[in-house]
Structure 1
Amino acid sequence: MRITRELLLKIAEDTVAERTRSDTNIIGAFLIGTVLDGEPLLGGTADIDLVFVYSDVNQYREVVRLTEDVHLDILHHGKKEYEPARELRLSPWKGTTIYACKPLFDPEHFLDFTQASVRGLFHHPDNVMGRSAPLLEAARSTWIGFHNNPPEYGPEQVWDFLIALENVANAVACLSGSPLTERRFLINFSACAEAVGYSGLFPGLLGLLGGAKLDADDIESWLLHWEEAYDAVVELARPPVHLHQHRRAYYRRAFNELLTADYPQVVLWPLMRTWTMAARQLPTEALPLIAWQRVCEHLRLTGDGFEERLAGLDAYLDRVEEIFEKWRQEKGA
């Protein structure tokens, strides 16, 4: 089947129409993600991100297989999560999501009102900084935690370090746009760094991941071990939705395409993020953890080399904090 953006949009619209006919508790539905951005396909695979809003519901997420190459990724939210609407413009996630979303079902005009409230003064420097600064502060807080309390090396420690990198990268990204998506994280961060006039932030972030001296062959040799860890998690009684069995090809085929990029190291982000997520789910004696541990030591994300990574993160945060201070002065925030 030939997958096009138009086809994915049609599937989104049909899914919303079908769900709202059968569930009268839905008060709103909207499309988000890469289908809206115009670049949904990577490695020939795509997901369709939908949000359904209810008067009252416990937040949850579901993945629905459409084909081997396409799946629905659906969030279910309660209306209260979008109140008060004006405060959402300070949220780096919900604010930017609502700002750019495409409403597909809105009989009570709840989404119209919410989107209009978010878009008002959205690009005012104070609001831009309101979305960006907390992410930078969270990254610094993680560094302080590592600095004051030497960590026990393992999946939780690596995950915390990756979250710090994610936060600082998204802090920069939010100065000029939206937070970064997972599969294209490093590719798009390069453009975000250039947009704010500091292209050197991209190689710096890549270095913190351990990717400065890697080549495609190094990374490709790890993919079978990633598959083993992913498959082991899928077999668990309650695997995380993010590592759903229907998302395996979504990642694996994206890795193949990213490895052919000008900088094949950009695959490191989705690879290590999902691999570490899997490692967090597995028992400590699980065989698939051995390869993950070996790769983390090679990247200096654990072991003796982690102190070097922490020092690098400190210097990187110093640089971004200086950039933020200059941005505030120039924009009058």
Structure 2
Amino acid sequence: MMNQKKLEMAFKRYSKNFVDGIKFEDVKDKYNVSRRKIEKIVEQNETEKDHILLINLSKIFSYHLSLWKNDVLISGGNNEEGLKNMQKVLFYQCMGQDLYTIRYPGMILGYTFREVVLTLVHFAMYGWEKEENILYDFMAHNFGEHLIDANEEYRHIWFLLELYLQYRNKTIMGTNEKLHLTVKNKFKEAELRCDLIPEDLNIYDEVLGRWSTGDLEEIEHLISIMSQHHSALASEIGQLGEFGDFRYGFYPFEILFLIHVRKQQGLPVPTQIDNFLMNTPEAKMVFGEREAYPEWDPVLQMIDQFYRKNYSEYIPNKHGELFQ
């Protein structure tokens, strides 16, 4: 049984983390330090040092993470610009990292597999089809290699990716069903690390089997189970388990994506969900059918323009203007 008081106390800790723990002023200072480094490299066109641009994208990500938390979680608003810019930065981390596979083949990645999946499903929710397809192609092409390390333990990430693939009628490693098992088996055969990939997806196996049901009561039941599961794990905030992190612990994006997919398929969805998790500020953000692109972060734009100018093989060069 869910301990409601424990859940509410965990949410208070989650919120206070971006007030008392990670202070916006400190994050902004680090952003400005990075900005000055980047401006110098760009102005002098120092291509021998340009990996520093890629490394400093993490500071831009953190800046927009703090903006999002302040605008939505702390203030209770519906301004998702910070979230969009975080995911835009993640996209460019992937695009930039691709340039260094030969020069620095073992370079530490500034992103994780779960962040790439999270960004992919958000692009789908925003209606940003062009950027979504580029990111999917990047993931599929590099899956299981250094750029996409898919030795992933979190079940909700495998759920999200499989649901996305079924929704878009796409595949990874030739399948969009029981993806985690296919990946685990193929990684074993190729002697790639796969020890973290789960053998089952727990409650998500049932949801994947029935996500397209036309029965409203059944989908309400499945969403209720997902909410309880997420809430139980989020109530352990700070323990570093699934949904225990301070970045997304109380943001039920896996449920929001399921609802989005069903709406797009013309399937019935609950009009109201009466539980604590689904009524937090982040859960109540509203995305339109076709979301506007956020304003360009000036530092991110500087980095993108630098790579476009100096590297003909830079993936965005093949696709023209993006995020416009």
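List of remarks:
- Test item: distance in nm of label points 7 Å out along Cα→Cβ at positions 151 and 271 calculated as 5.0, pick one of 1, 2: 2
- At a computed 15.8 (mean count of other Cβ atoms within 10 Å over residues 63-70), which of 1, 2: 1
- Structures 1, 2 were compared on relative contact order in percent (Cα under 8 Å, 6 or more apart), and the highest value belongs to 2.
- Computing FRET efficiency 1/(1 + (r/R0)^6) of positions 167 and 191 (r between Cβ atoms, R0 = 30 Å, to 0.05) across structures 1, 2 gives 0.95 for structure 1.
All of the numbers you see were taken from the coordinates with simple rules; none came from a lab. What you see is a predicted model, and the numbers here were worked out from it, not measured in a lab. Cβ atoms are built from the backbone, for glycine too; each structure is taken alone.
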